[in-house]
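Following are the structures in question.
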Structure 1
Amino acid sequence: MGLTGWVCNSADGVLIEACGTVECLAHFIRRIRDEAPPLAAIVALEHHALPDDSGANSFTIRESGGSGRHVAHVAPDAALCGDCLRELFDPANRRFRHPFISCTNCGPRYSIITGTPYDRPNTTMASFPLCPDCRQEYQHPADRRFHAQPIACGACGPHLRLLDSDGAFISESDAALIRAGELLKAGAILAIKGIGGYHLAADACNNAAVGRLRERKKRDEKPFAVMAPDLAMARSLALLSQVEERLLASPESPIVIVRRADSCPVSALVAPGNALLGLMLPYTPIHHLLLRDSGFTALVMTSANLSDEPIAFQDCDALQRLSGIADYFLLHDRPIHIRCDDSVIRAFQERPLFYRRARGYAPRAIRLPFESPPVLAVGAELKSAICLTKGNQAFLSQHIGDLQHETAGASFRQTIQHLSGLLEVIAETIACDLHPDYLSSLHAAESGLPLIAVQHHHAHLAACMAENNLNGEVIGLILDGTGYASDGTVWGGELLVGGYDSFRRVGHFRQTRLPGGDKAVREPWRMALAFLYTAMGEAAFDLELPVTRHLSVAERAVFLAMLEKGLNSPFTSSCGRLFDAVSALLNVRHIVSYDGQAAIELEALAEESDDCLTLPYEVTLNTGGLYQVDFSTMIPAILLGLNSGVARAAIARRFHATVARASVEACSRIAREAGLDRVVLSGGVFQNRLLSEMVYTGLIEQGLQVFTHRLSPPNDGCIALGQAAIAGWKSRRNN
């Protein structure tokens, strides 16, 4: 472009000084925005006029530097780019059908990095020396593979092997790929090594194969993800919006939750009783070759694990743990250094909403609205992730899993060590959940670092604030399953006012008993009886309802005593448990086999109706000065509707509208009283798109500013970010 000057990496980002005509400089800025490399993430672009006194007559690359802190950035793993895909299937190209083809714009990054700086010796490619042809590409600045650390070819790269379930060798290289496709066509289940771990794969249109996979994986009803060969096939499987298509085809290549097409040939066993489909496109050369060679409509590609354990990523562990599930193993000799599961996203308000943030996004930085000392936040117990801060950057790790599992605990500790080393962060403070018995909280207590314990829902509020670059005080509508509180009750339907420094509880959903504690989470019929008892007293047990049939006459007396005396039945304000109760009352789901199943199926039922009515509720100011959102009068109204022949779908829709309207009313009253006009929405219940849209629209109509999660999940996957923001703010203030 005829510009002179220089470029370098600095503590604050990329710095460019360019000299030229006004027209050329304006064009240059547009091109930076429009032609950024596929893996570049431009958070902000600022430009200022400078006097032309540099005297430069060329454009140079300066050494990285700058005053102040050094922030190392680690690129996420990226899907195969279009250029490499064309080469993969070009017989004239020397990388034709090479299952590890990559370039500067694609391929594994985070999952193969063992240390810094990011050079080949500090990756799991270190044991694959470059051949002369690859080295020439690697060293040539004009080549697409200039300093691309994962590059290789058939002569110098990793190789595939196909093994049987006992680990016996069958074939290798291209023959292994071809045979793997034939086995999948015949109905076999394969464990396939990907970028961040293993998948269990089966023909998604083969009922018998999908059924065997469910049985062996011990996954009764939780949906499987499926992989379509390309966007054209994806359009035949699902009703895709433009946003969903962009997400599917992006370099991050997440699983996208979409609405299944009526003519979709994928087995109903992939997502039993669910109109939604977790869909993704191939993101590795191995995926592309497998799907194209055998002409699959779609393959099940589910995380290789048992139940809710972390994904298998080491060969020896996979062969041991998966031998009873997979018939064959398609693996390779490039080690995965850190496990990283697939990201899961749903479109909301024409933008992405994370269910799980992992491959493709982690550990991409989230910019904080303030400078923070180095903090390690260890998250919650479920949907675990960790977060590290440095300066104004928060680095949220990949999804780790539920820490009750021993393997998840090991992954949790490895992730802390690995990410701290890569980012060169030595934490000065550690933050954890207020719950003292979480494995993450125990780790924090044993670390020896100054400890900041953060209340669960305060962390939700702060996470949404941080990713939306908010300061000051906001109203937090936090609708969640469960969260520990120091008052001995279980929170989960919360109205908060606060910021990073502190918060106060200004309202909540009316409390009801959680009969049986954790059992009530797995058995929604218990919550239905608890809400019936709150609304109607002992007479609830005499009703002829499906939920009352779970108890014999003798058991009813015991259950009633639990509710009356609180035996193993703490009070809870949980919104998630309210959804469970209504799901059971409408005979949708009495017992769940995975987290959130009752609410997911209730939402699906509600979306079958366009009913626009609401049910009774009350928002009152109690004697303690807290707003109470009371749905007790709604429960008899639901029973009346059922007895009057109102369609269950219509009642489910009315329920969603009622929760939304009551929440909006409570927020509006608090906003007027507190003089605030900003509301943040967080908590796992906001994975429910129907409810989220109703709440969002209602608050906007009240003239309030509404902020939702876009960079982290609304569920407990955001807790570490919120903890980090709170601890960073408090440490900064104290310093």
Structure 2
Amino acid sequence: MECTELAGGSRYDILFDHVRIGPVVAKNRFFQVPHCNGMGYRDPSALATMRAVKAQGGWGVVCSEQAEIHPSAEICPFIELRVWSEQDVPMLARIADSIHQYDSLAGLQLCHNGMNAPNLYSREIPMGPSDLPVFSVFNDPVQARAMDKQDIRNLRKWHRDAALRAKRAGYDIVYVYAGKLFGGPMFFLSRRFNQRTDEYGGSLENRARLLKELIEEVKDAVGDSLGVACRISMDEMIGEEGFHAAEARDVIAHLGEVPDLWDLTLSSWDNDSQTSRFADEGYQEPYVLGVKQLTTKPVVGVGRFTSPDTMVRMVRQGILDCIGAARPSIADPFLPEKIRQGRIEDIRECIGCNICVSGDHTSSIIRCTQNPSMGEEWRRGWHPEYIRPKESDARVLVVGGGPAGLEAAMMLGRRGYEVALAERGRELGGRLIAERRLPGLSAWGRVADYRIGQIAQMANVETFFESDLSAEDIFTFGFEHIVLTTGSNWRRDTVARNSLSPAPLDGVEIFTPDDLMAGKRPKVKQVLLYDDDHYYMGGVLAELLAGEGFELTLVTPASGASAWTSNTMEQHKIQARLLDHGIAIRANRILAKAEAGQAVLACTFTGREENLEAGAVVLVTARLPRLGLVQELRAREADWADAGISSVTVAGDALAPGTIAAAVWSGRRYAEEFDTVKDPDALPFRREVAELLPFDLSAVMAPNL
């Protein structure tokens, strides 16, 4: 590996060394590894702009998500890039050109998903090393056929053709993907999927043969001008039954000099991108230690790195050459530039909530709790660091210091408006004040910490504590614009998704999440926690109470605990942790009623009832917006003009309770759209409509019969 150190006195200078990757050179060690985003082939301009912002933020290498190289392996309903034919080249070129605008290298992760691809769109029969069911997210009723020698020759050709298309599209780096049980070659590496007895099965050398051939042939095709990277998973985390660390090291030792760069991951995706509830920063370090000693080529690794000091240590200790990041680059696309400028306190640190991942799992545009501009760069013109200056001398009162209020105040302050932030308590953060103290959620407090730190630097934003305002108070302040971000409260009944009318609850103690977070506890030991919210709160509170010695039964109408967190890839980890805590889980059950220490549960399918002993019930159901002040102000709308009030707007959970990410986004939207004239009938964002191909209906219709 060739490096060139930069002059300077900062302890972070080593992060800005140049790194050679085959025939190309990265300007620094910051490497935005491939990550999905829910845009793919559907939203090329939005995707190009998002990647360009990363390049502008200082990432030396900016990679795509996986780009499917052939319709024999596509993973609909996930929306990824495609490099199937020349028809895809102009779109791919737009992304590469956008990245090059800021002197970053553009990487394209070529991918044949193999047995991960159910091919619901193409309807081609999936292929893999063996005759086995596809290894897909949704357990599709599809089986892959074992590849014969001609299939393998075809696959090698498809990779070569895709690499040449990447070259024509202007990319600097192409990947051969053998990781996370997404990249097809990994199914050959893993003994549990590879049951072959020919030269592509059996021994590790045989199982690695396809990977070696793919890398060599891609290098032969484009290696004179493009760096060729190999992304490989170091461990399936299931022991010797699967591809494990010792085998991964043997493969890298065997192929050490074949690619131009090694990109190391864990398998599968849920292990590689673990949430902060289950893994700390740098959690992959034990799996990548020693790999650099097996190759002279640069090594990239990830670990939700947000600390520059950790990054420096990884390089100085010879663990990694490049600091790989997906989620940290989403939370703060300008992370490298802030480190270069010594603005460490301005880094918007990833909280590890995986709300970004949920976009890919729901076929929707990527989003981020910390960075509300993610996915909106082209659609709405939002930028993570910049916002247009103020357009008037209007003064704004923000009522409520939670996620939405903090974001609105911060971004209005950046625009240059005079802002007063009124908080009824003695601490900013809203719901995060209590939620960050729950098991596993401490990192989520970074959402408040970042914004509080930024607001503290602004002379035009003033914070007022213990300001429990009335409408009369607001009428006397003289602010032209009021934004109410007063939050929400959890309901004290069973009304939520599965029960739209409250069940009778008598003779038992009733608690809400707000009660528990305020320190209140049941007087009895046997507690039923009813979760009809299905995100993190029910599982976290069950873990909290079990840790304090309560005997917990978690009841949910869903098929498992915290069911929606399958979209953040942690549901199975949450359920396992709850079971390890001795918590009984009664799934597919509705809380029908409770009285005299007995709860009655009803099966969601049959309605059949059963009794459960419970002296206390915790209801994790729906939430109600806090609208008292809103209603006061609206009742006196006739007095607004005399008080100088031009607008009253509701945002965040007070408008509609949702995720923290949604609250932050709502605050950003208010700041972005403030002082603009909006057409209520206009589309609020840009969209890209595919070009229509020539259409000849007669060519496909049967003749009249």
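Derivation of every value follows stated rules applied to the coordinates shown; laboratory data play no part. Worth saying up front: this structure is predicted, and the values here are computed from it rather than measured. Cβ atoms are built from the backbone, for glycine too; each structure is taken alone.
Numbers for the structure displayed
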{"item": "Structure from which 77, 74, 63 was derived, Cα extents along the principal axes in Å, options 1, 2", "result": "2"}
{"item": "Structure (1, 2) behind the derived value -8000 of helix-only ellipticity at 222 nm (-39500 (n - 2.57) for each DSSP H run of 4 or more, over all residues; to 500)", "result": "2"}
{"item": "Comparison of 1, 2 - label where mean count of other Cβ atoms within 10 Å over residues 194-201 is highest", "result": "1"}
{"item": "Parent structure of the calculated result 4.8, given that distance in nm of label points 7 Å out along Cα→Cβ at positions 442 and 690 is the read-out and 1, 2 the choices", "result": "2"}
{"item": "Of the structures 1, 2, the one that 4.5 was derived from, the read-out being distance in nm of label points 7 Å out along Cα→Cβ at positions 162 and 458", "result": "2"}
